Structure I
Amino acid sequence: MTRLWNEPAAFADEMIDGFVAANGRYVRRIPGGVARATTSPSGQVAVVVGGGSGHYPAFGGLVGPGLAHAAAMGNLFASPSTQQVYSAARTADNGGGVFFAYGNYAGDVLNFDAAQERLRGEGIDAQTVTVTDDISSAPPAERHRRRGIAGDLTVFRAAAAAAERGDDLDGVARVAALANERTRSFGVAFTGCTLPGAQDPLFSVAEGRMAVGLGIHGEQGIDETAIPTADGLAEMLVAALLDPAEVPDGVASVSGARVVPVLNGLGSLKYEEMFVVYRRIAQLLDDAGIDIVDPHVGEYCTSFDMAGTSLTLYWLDDELAALWEHPVDTPAYRRGAVAATERLSAPVTETETADEIPDADDTSRATAQTVRLAVEAIADTIDAHVDELGRLDAVAGDGDHGIGMQRGAHAARAAADDAAAAGAGAATTLRRAADAWADRAGGTSGALWGVILGAIARTLGDTGAPTTADVASGVSAAARAVTDYGKAEVGDKTLVDALVPFAATLAHAVDGGASLASAWASAADSAERAAAATADLLPRKGRARTHGEHAVGTPDPGAVSLALITAAIAPVLATASENGTPS
């Protein structure tokens, strides 16, 4: 269990602050994460890694000479926001382009891709390789769908070493793709992990049992068995990774192949236990005729306090073997001797300057007050249901949905309050709330709620009062934008399953002449029914996809939170209508 925290929603930020305070020799705080505290050569490709917090030493612990130039660090188990990724990349850029590497998870892909497109739009070349090493998460024919777990380390190291030797951006991307293709991992767990403030772990395993093939956020594995002996576990891990279907293309023969084994602890497993397991792993690899290179036993990608371990095999060729010898000096990982590097003379952080408030008329300012009250109602309902949303997500996702929604909603409320107090109109007030939500929440839900609120904001305007049709049009635009952005469809067991019927019911009622308050209430009822119906669906998108049939019977937390939010806004609109306030 997790014992020490202040405010759970602030845990990730306070952790990063403490990490930087303890490792100022290596890293400096930047908006969105950390960057090297030392200089890098002009024109060198900047390697930017990242993901959710809770996986130390991934990702901030791997920033330093010989490895990453910066890490974008999201909330616990939630991807960094687009703004965080962009900020880390802009800070790290040396003029040679930016290379992104991260685990293959839906929220990370959404936010890193969006940041990459923003960089390209500004003339900064950027490329990406997602890590897909977890063999339990998809069959060999669908390797592009696999999760990234402890294999992050091998891909990050290869990319960084290529950048250090002077490769251009295309060269760094080529090497990283090769390293990813030659990396395979498989893991087990004996207990789940408990996020700060949570009463229960994200998942549990019966006493004496072991979850097989699970993900680093607690995503469902492929089996559950009795806990074997240490030797039995070693044999299970090695057998899975030496399956002929999992030996990478280009490896002519297992016998004689050079392999880096990485036995990774997931948070609570003791090193002594892992050494006992590794003893047998080494014997098995030797029996297979494998040339063991630089074995690693330790914590490289954890899952907070989860008790478990994973084995990674990194199959070297001549080029990857040479790159593996490149020295590294970071807070959590050191190899070889790194030449002294000049420290930056002063911390360089990106200064966030608030945009000027656009002009607005009195009518739109009055509507902005309704917007502010609606955002306040959102935050209140998320606070009231945060534990339940986390519980649902622990079954059908990774348990962070409640905390992420809470961070986003609170940031949106503060931004809406500030904008309205500064005299902003309705559109600007909601746009500020949307941007704050996306930035503070991170993850898939943060990105999608930024899209939803932003799309509605564009129809409100900062002059005059929006019509009922304007609001319905904005909600319909939000539904289209979410499906375009996240690629989910109705039936995939996501937020879309509640959003699309909400938008359709709202539009139909408005077209029939209903008032906004009446139409919204009817649409909220549709969203609630649709969210409940997701319990019967098999997940086909997002992190819950890997839970498969285990998620059936539990409604999707994203759909549930959308239904809760639409229901919370309904009385705000009804009160505004009764008071004659533009809504």
Structure II
Amino acid sequence: MDGHDPIPPAGTITTPTGARALVEALRLHGVDTIFGIPGTHNLAIYEELDRAGVRCVTPRHEQGAGYAADGYARVTGRPGVVVTTTGPGVVNAATALGQAYSDSSPVLLVSPGVPTAHPRDGRGYLHESRDQSRAIDALCAWSHRVTTVREIPAAVARAFGRFAEGRPRPVHIEIPFDLLDLKGQVKIVPPYRITRREPDPRALDAAAGLLRTARRPGLVLGGGAQCPGERGPGGRRPDGGSPDDEPPVGRLAMRLAERLGARVVTTVNGKGAVPESHPLALGTTLHLAAVRRWLAACDVVLAVGTELGPADLWDDAFVLSGRLVRIDIDPGQMHGDHVADVAIVADAELAMRGLAERLDRKGAVPLPRREPDPGVGHKAELDELTRRWSGQLAALRRALPPETVVVGDNSMFVYHGALVGMPMDPPGRFLFPTGFGTLGFALPAAIGAKLGRPDLPVVALAGDGAFQFSLQELATAVELELSLPIVVSANGGFGEIREEMRERGMRPVAVDLHAPDFPALAAAYGARGRAVKTPGELEEAVAEALRVPAPTVIVVPEED
């Protein structure tokens, strides 16, 4: 940020406006990019962002801003920041906050609010709502309305401390409109230095003992196993590590799996943590009945950074028969649907390292003879699930480099197809809106991911129904000159819901949608567009799209 106002040294007492106090606090915490839309009530914030040289990315809808910040956070390990105006701007971003909460993404939403002296029963103020902060608090980790300029830096520090010290979930800071231009005395406080949570050695000993004696062990890795570590622009890491480093938790998990002879399965959010080409890796297949049967029969299961929830398992009644070791930074996970026999509340990398050291230690009790591996028997189920997209998926595998960040929407083409039909090895990543299950995620989240990691290829995958939730963000990608293939699988509407209606014995209602001429629409936005019919044409189109400095919409019909 050379040429812009320097940040005062720590301990300095200053008298900035509320807007300047906010932006200085954000810069102190390393923020150099925000996603949002200017409005009447946040102009003072934008004035200070511009003065400070912070990059301001303008999606065409605040929901897109939230998804973009989420995608940015997932690939960089740095919190994504959203700035909206009061009222409708905040509410528009709420769906994206709900998704970030479900997927444990560190997203900070900053917004103005009604003035400090505003009566609680209202007076018809522009963008007024009954209680904006309380409404958003229901969808994120917490929402805080400051009451003085002095509070603003502390609120920002609290937000970033929350991201670093525990399960990273979205937060909201509301600043009353009148405080943004009001001056107040503040003290410049440096960011908190958060110590990573160490595992309890006794819990590690107990877990190692269970795993050492297991005859049918299994590993489940969730989003908490990704742990990309904070990265700067271009993928640079502060510790000097390569931007292409394998996630350390995944690397340790495979070390344990090889030592134990255990198979490894990942949740959707864990996809990319371990190499799916490894013979012990089952990929992202927890939703397959055969894989759930295998997991239920394991005598010891090690679950790392996962809720083991119905959205992961596609089964609300799943029961484990064996002993369960859970590693999670969130203590609440130890007593959820699947209660831990051994609970390790700690940083996942530190806990996995401790387990690996105990199982590798010389002189330890030797591992027992394992039962013969009968296999999992999921191949036929997997092939049937992905059959209709087999040609498309094969073309994508050929066209995309192994380090690609794949951003999927909540579409059949993705969760029945690409999740299991596109095996991924690190450093590739797969971003998907799990749990909350929103539509319209792929394009704006891909924009955020590409801005966060411009050194990596990024591709967005969506069905034609989901794509129309956020296709206006084509304008954002064009404006930013992003090299971004957007593959749209067309089935004429909401295909999954259409199938569920038929399974109920009802006729399809309100699911067959008129679709625009997507390539022509892309051209109208200034993007590229192409309709393809064969896997060969899809492969060629995606490869070309990765080479041009503009987004490319590639429409492919769903295979029969």
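All of the numbers you see were taken from the coordinates with simple rules; none came from a lab. It should be emphasised that the depicted structure is a prediction, and the values quoted were computed from it without experimental measurement. Cβ atoms are built from the backbone, for glycine too; each structure is taken alone.
Descriptive notes on the structure:
- Structure responsible for -15500, with helix-only ellipticity at 222 nm (-39500 (n - 2.57) for each DSSP H run of 4 or more, over all residues; to 500) calculated and labels I, II on offer: I
- Highest-scoring label, criterion being mean count of other Cβ atoms within 10 Å over residues 427-434, among I, II: I
- Look at FRET efficiency 1/(1 + (r/R0)^6) of positions 291 and 379 (r between Cβ atoms, R0 = 35 Å, to 0.05) for each of I, II: the largest one is in II.
- Identity of the structure behind 38, 31, 21 (criterion: semi-axes √(5λ) of the Cα gyration tensor in Å, calculated), options I, II: II
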